[in-house]
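> Scrolling down, you'll hit the structures one after another.
Rule-based calculations on the coordinates, nothing more; no lab input. Here the structure is a predicted model, which means the values were calculated and not measured.
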Structure 1
Amino acid sequence: MGEWLGLLRSFVVYWRPGRQRGLRELYAPFVGQGDLVFDVGAHLGDRSVAFAELGARVVAFEPQPAIAYWLRQVVRKHPRISVRSEAVGRESGTARLAVSRRTPTVSTLSARWQQRVAEGNPGFRSVRWDRSVDVPVITLDSLIEEYGTPRFCKIDVEGHEPEVLAGLSHAVPGVSVEFVSGDLAGTVACIRRLDQLGTYEFNVVLGEGRTFHWPRWQEPETVVVWLGEGAEGASSGDVYARLVEAA
């Protein structure tokens, strides 16, 4: 019962009326007709569909077996979207995914993240990771060899974002990574990794909003300081990076 309630909650949150229009407006500066997008941590495909509606070819990654099944049902009428059941990480192999059946959006490959957000984010104190499953893992570099360099890579994998970027050695024109209060150091690590790959400028979206927080894009250190000071109390959000020049 808990798993079905978790799925229902996700459908209500991510497929509520008007959300798709807002997502298309958010991603239109990053994604256009014929572009390639990697959606790492696709969940129920709301962003994958937005990318596809903008004309992109989308490779969507969702390692949770039950979620991947429903993801395929959601996107089956979108020929531009391919669904893969792997996780993405530092190196290819297998890893153990901690699953929260009641709140499947916070299932994670990062034991460190589990502990930190449970201790440091009040919104996670009732979360229980009550199941685990071994999942295959692939790297961004190997995916680029297979598909080419994406125009945009969205990464929302509950604290595993630094490991995803550790498997990338190519600058990607656009990237987003989730941040969650309680483990903002992980987001700083993502910014540092992108800074190694090229010259990026950054902005943020707070919570499930669909507008950028700052009117102008920022240098990496500005965002690092902002995160270090607590991200203005935001419980979660996404950091966006756009490439100015490859390293």
Structure 2
Amino acid sequence: MTALLTLNDVTKRFGGLQAVGHMTFSLNKGEILGLIGPNGAGKTTIFNLINGFYPPTGGSILFKERRIDGLKPHTVCHLGLARTFQVVKPLARLSVLDNVMVSAFSRTNRRDEAEKTALEATAFTEMDAWRDVKAGSLPLGMRKRLEMARALATKPEVLLLDENFAGLNPTEVESTIEIVKKIHASGVTILIIEHIMRVIMSISHRIICINYGEKIAEGTPREVAENQQVIDAYLGVA
């Protein structure tokens, strides 16, 4: 398999607090890799290290065999790595379409091209009926979907999804699962953080579980679900 994204012994400290410790893993081309663990385990910090919000304290991060640790977020995005955010903050006064167009301008300076990309992204995420709605008035489910549309408008090779299912009702969960599967089928490699176990277990090829910033298990969904350390730290006993 070809590794698109590799973390080698990555550590992040905030003063005396170690948020991520000696994290090593690879995301292979064409894969959906799940990242699970308790709240505060360091999952979103890992995303922030990958996309350039934080520089690592130690270790290296490679995207397509190029070191990206220390690069600015917009540079990482332009290289082909996009993300969504756990706390959704759209440009509230702009329409859904305009929000997505802002992201599309990362790939072009032409308005017509940006609009074409934005229309494709909103159609792909099934937001056609919401294009002219102001983003600030969207219900939570549509705001989460807008996050995916904005990320897709940057035309990524790798997409980092940070809890896009949190707060959704069962119908929205099912429709979002199908959209994530469709994104993957289009050729995008995915690294996903999610707490809803039936989601992460059903769509991931592999899963990594972390606790206190360190990896405690890695394997197939079944292997991770049956791992005693994962059960003790995160899943609990049914």
Structure 3
Amino acid sequence: MWSGPRNISTAMMRAWGNRADTAVIDEPFYAYYLKRTGKKHPGAAEIIAGGETGWQKIVADLRTGPIPSGKRIFFQKQMTHHLLPKVDREWIVDLTNCFLIRDPREVILSYIKKNPEPVLEDLGFVEQCEIFNFVRERTGKAVPVVDARDVLENPERILRILCDAIGVPFDVAMLSWPPGLRDSDGIWAKYWYHEVARSISFQPYQPREGNVPDRLSEIYEQCRECYEKLYQHRIY
């Protein structure tokens, strides 16, 4: 599942991780991304030291490596902006791909609480469009797109439709989970997952108040253009 930052991607990982038949992996390219870009994220040195920084090894594990714990389904939570241009993308077509999108106004308003001066590449919308188009062109198949608001407004309906679209039986266990962190969480969980750690289900949708600052208006328009293209393909 390809998402950008400040989405419900971690809650979605909780939903899949609560299935008895599913193993999950949390942002496997994060250490590689941080090492290559030098981004000053919380805990960056620790993440790089504790993670895999060779993209070829990451790809091999995701594409052909055994599914952890002998599970049948391998849910891979991916950040689109972590897939830097140097990383070959052909491996993606061997997997079942789906996309998680969120209104860029809400993404930016959330993101600038942590980083007040993002650049376009930090938000992942352009990369998400590129990956989506690549998968469609290479597979010739419809690719499921899920909007975060739709999930929060009706989790069971959207998850049932998603499961049907990717050929996986729906499991009611996806609708709630125990609170707390997980061994499968990235080591960055202590910096970012406070709200998710307290959660036991998808939280009801709450509109985010406010407008994108004028200084980010150009970035917002570029993100919005990508979002609207993917929104046309959303399942609901």
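> I have 1.44 for Cα Rg over 2.2 N^0.38 Å, for residues 113-184 alone, calculated from one of the structures 1, 2, 3. Which structure is it?
Considering all the candidates, the number was obtained from 3.
> When relative contact order in percent (Cα under 8 Å, 6 or more apart) is compared over structures 1, 2, 3, which one is greatest?
Structure 3 comes out on top.
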